Structure formats: C-alpha cells, structure tokens
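The data blocks that follow each hold one structure.
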Structure P
Amino acid sequence: MEPTIKDVSRRANVSTATVSRVLNGERWVAEATREAVLRAVQELNYKPNAVARSLINAQTKTLAILFPKVSDMFSGTVLSGIEDAAQAQGFSVIVCRTGGGRERTLEYLQVLAEKRVDGIIFASEVLREEYAAFIRRLNIPLVVLSGETQDAAIPTVRCDDHQAAYAATGYLIGLGHERIGMLYGGAHETPEQHGRLQGFFEAHRDHGLAVDEAQVLLQPGFAFKDGLEGAHTLLGRPLNLSALFASSDELALGVISAAYQRGLRVPDDLSVMGFDDLPLAEMSVPPLTTVRQPLYGMGRRAATMLLDHIQSVQPLAGSAVFPTTIVERRSVRRL
C-alpha cells in the first residue's frame, strides 16, 4: 500500500497541513520541521512525483556537484565550466567533496535534499545504485560527469576512455615502443569500468604484441604520489620498459619524478605519456605528451543539460561523448 500524507505527518510528528506547507516550498516553516518532513518523505518513499510537482515553482537556483576530491587541477577545470554555465543563468553552485566514501556521499545527498537543490552533477567516480535510487526518490535531476553508471537512463557527459587509451597506446607503438607499461589510477573500480585499461590491452592485441600482467599497475588514485610510488614499483621490475602510459597527467608527473630519482632521462631512457592535458602538462620538465579531454567544455555541457531541463527547455535525456586528441610535446621519443 502506497504511503499517504498522514503517514508522513505521523513519521515526522507534525500535522498534515505542515507537511503540505513543506512540500509546497513555503519558506516560513522552521528548518528543523522542514528537515523532519523531508526525512519522512525519503524514508517512506512518499510520492516523489507529487513532491516534484509541488516544488516546481520553488526553485532554489542552485546546482550541486559531488567530487571525490577538489584540490586537483582536474576538478578545478571541470568546475570552471560548470560555474560559468550556471552563473550565466543566475544559478549558484554548491561543491561537495565526498572523498569517494559511501557514508560521506549519502550524508551530502541528504543535505542537498534538505537544501532543495535544483540539480546534481555526480563527477569523476562510479555512481552506485544506492546513490542513484536515493536521488530518484527525491526526483532531483541528475547528470554523471566523467564517471560511470550502470543505469542507461541517467545522462552522462564523458569522453570515450576506451578509444582514447587505444589511440594513445597505438601512438606509442607507432613510434617503435613494444614494451609499454601502464599506470592506472582506478584500483577502486570494477573491471568492466576500466575503459582506459581495456583500450591499452586491445591496442597491443591489434598490433600483435603480447602484454605481461606485470606491465600494468593499478593505484588507488590519480595523484602525483600515486604516480611516484607506482612508477618506482613498475620500474623496479625486470620489464625493460621503453615507455610508460599514465592514466592521468598528475600520475605522469609522478612517473617523471620517479624516473629522475632512478637516474633515467625522459624521454631518452623512458618515454612518458599522460592523460587529461591539464595546465601542468605544459609546465612539466620535459613538457608532457598527453591525451587531451576538453574538461572545461565537459563541465559546461553537464551544467547546461541540467539547466535546460530545469527551465523546461528540453527533457533531460541522452548523453554527450566528447572527442579526445593526442597533444605531442617532448616527453615521448621515437625509437
């Protein structure tokens, strides 16, 4: 039996009139009362579509973005695109750093529900089904940006990681490199979500080259420290690598640092290739050859998709796949 407004009022210990006022978005309801009612709505899964209809004229002009971390250049570049699109239409942006943790993510989603944000962008990690289900119950529009979801109905904005890594690996093979290592920062992901890793292996197969499992190392994250530690591990193995492909620019900078610490010259002794084309790629010594994904444009597109839907210009549907390009600098050489 579907829950009723009386069930919500009993759960929240308020009158049905108060429940109606909260669901109609009336601002003068006490915040503690509003939170109790919204919590009861969530717990009882009370008519989310009815809630949405009642709140249609009570926009907060606010978007929220959830990042696992916000201290790197990747998130900063993406956020610039989101904020520019939002501010152009009079919206503000709330930034939430989840740390990639389940409890913290669910806590933020609860807070965002209570703040009645108009839309959510979930960025740079896997959207778990429990997160998606929570957001669906609240009927808040959602876009996944540079992340993964198993729900085909949820719009995504991303690049084709598989094809990008395939092209990057093929580029290195075309320059004569046959012993290529890969440092991947997605150790927390499931195997089917390793698009860049799959592209790396497929390029080797298509060029008739074998890959030893020891040539690949999965690290917990995509940061400089992960690259430094991972590169020392890979370069300490008897693999005779001539090139190392890192799945982020920050990882690649850690690789270059590890190479120098081991007395290796880049690219004379070891070619290094990154992924993202962050501003730091040009600052690297030597400047980093990398795969460019248009992070600013991706952030702007994710925000625009939400904003167009919120303001009834078009339905929130479909996904956007952005092209990548290889940016040649001086960290890779031809053998």
Structure Q
Amino acid sequence: MTTDDTSLRQVTLFIVGAVYQDFILHVDRYPFEDEKLRANHVTKRRGGNGGNTLCVLDQFRRVKANNDQEVEVALEFVGTFAGERETAEKTSPVVMDLLKRKGISLSHSIFRGLQYETPTAWIIATPESRTIVNYNELPDLTSSEFIERLGPVLDSPSAIGGYKVWFHFEGRNPAECETMIKWLHKYRSEHISLSIYVSVEFEKPNQPELEDRLLPLADVAFFSRIYAEAGGFADAPAGFLENIRRKAKPSAILYVLWGSGGAYGLVNGSEQESAPTSFHTPALPIQKAVDTIGAGDTFIAGVILGLAGKDASAEESAVMGCALAGTKCAQVGFDGLNAKVDMK
C-alpha cells in the first residue's frame, strides 16, 4: 500500500501469527465436571490473537503523530490458511472476515491446501473468565517462507512507504520465529535508512524455549497475567518485569497486562548502564465487563499504534492500550472501537 500524498508518512505493520474460527459459548458460570449446562447464546467469529489485533488496528488507519504529522497505517497479515487462495476468499469465514475490512492485506500469507481445516477454538465464556479448547493441524509459516516473501517487500521502499516497518510476532514456533527475527535484525543492520521494529507476545506460560530464544531479540515484549503468575509472580506484576528484564535486550520495552489492575510497563536500561524505568497505567473504568475475549490483543493493538504510528512514549502508548482494551471489554466483539476511542 502506498500513498501519493507527500504530507503523509506511512507506517507498515506486519502481524505474524494465526487466525482461528471461534465458537463462543456464553454461560453464567463455568460448568462442573460431567454437568450439562445450557448456554445463553453462541457467537461465531474470526479469532486468533493476530487476527484480533489486526481488526482493531484496521479501525485506526490514519493517526496523528506527536509532531502533528499525519501518519497512514498499512496492515499486512503474514501467516497460513487452510484451503486455496481463490476459493478461500469466497468460502472461508475467517478469510472473508479479514478481506471485507479492505485495509488488511493477505498477499504475503500462504494457503496450505484443501487437505487442512481452519484452526478452530471452542470458548466457554463466563462474566469472569474464558476457557479455551482449540484444534490446529495447520503447519505454521516457516522461516524460509517468511524470508522468501518479505525480502522483496523490504527491498522495495515504495511498497512499504519507505519510513517505518513494525513486525509483531505471536509467541509460537520459537525456532522458526527466532530465525525470522534474526534475519530482520541482520536486514536492519544493513539498511539503516529503514526503521524496523520487532515486538513479541508471550501469552502461554511454561514455554522456556520461547522466552530464551525470542525475548533477547524483541524491541517490545508483551506478557500475559497468567504468564507472570506461572513464573511465581501472582501478586507482583512490577516484580515480574524487574526479574524478567534481565533476559531482555538493552532499552527494550516490556508490558504485562493485569486485567482490572491495568497494565505495568518497564523500559530496560541502555547499554550505557542507565537504570530501567517502570510505570503503571490504571485500567479504564467501566460499569460492567461484557466480553473480555481479546482484551489483551486489543491492548497490544493500542500500544503498537502508539509506538509505531504516533511516536508516543512507552507509558503514553500503555494509556492508549488500556483505553482500547477497557472499551472493548464493555462491548461484544471488536467493531466500533474507533467511534468510542479517539486515537488521533
């Protein structure tokens, strides 16, 4: 995507991950073992962390940076789909959902063929929690496929606006993602005129290989509450960040989202031995949490939009993320956030 308006800057955001088809069973409480429980209603929608983040970002395609310059946001999903491209664009609910948004490109994604089924998640959602069972036999994107498709794109400044590129990785497939990110680091060192940033999400706990391989490479890292709790920091989000920052690169920005407790952040010390700085952003006050599914994905979208699009500080970007996440929790689904939150 390019623009002919020279007064605009363009930021291109690549989301690398998976897209799911979600079946959400809305119930008043979690069922007991062997109990039969009637759902209040069922929702079918496109899911997956990366897909959710993209659909929030798509609502904010033009923002104003801190210097008042207009910034256009271009969106690319990089991942794999079941089926064939030509037929999936007309028959696959998840593909059609992304394409109908117009601002999201799937041109660098791979369609694995008709022998695979769309990754699917069954979610039991109560007012306080969500429990997920998922199924995914679809092979993830490999590093060779990633480099083959993204190399020519980065080599063409006109294709990406020639200003800033942001790659956000879901925390999955650590060995392949490590190779992808190291390739981006190498490309960045050889093309200093292009600003390339990398963020990584660490959601599922007890994956030491993921943390060891990817955290030292991330410019920005997002952690879930359950990730911190599994590491022994059930009541200490700030302590979790202080502990884990030792594995992060100098000057990396770390976030952990803490539900109704808001978000905690830390900017790591620099190579010049400057001390890390920490901050806490309160959650947006809402009357009632209606739908918390995807709140973390929405927070990530707000932070990336702040850092990449608006050139905001780490703390300012957390405020944007909390505003979006809180607004999302007060409604069902992701659509319409741009009418309720002013990100310009």
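Where a number appears in this text, it was derived from the coordinates with a stated rule and is not lab data. Here the structure is a predicted model, which means the values were calculated and not measured. Cβ atoms are built from the backbone, for glycine too; each structure is taken alone.
For the reader, a short list of remarks on this structure follows.
- Structure responsible for -8500, with helix-only ellipticity at 222 nm (-39500 (n - 2.57) for each DSSP H run of 4 or more, over all residues; to 500) calculated and labels P, Q on offer: Q
- Mean count of other Cβ atoms within 10 Å over residues 246-253 - highest-scoring structure of P, Q: P
- Structure responsible for 22.5, with mean count of other Cβ atoms within 10 Å over residues 62-69 calculated and labels P, Q on offer: P
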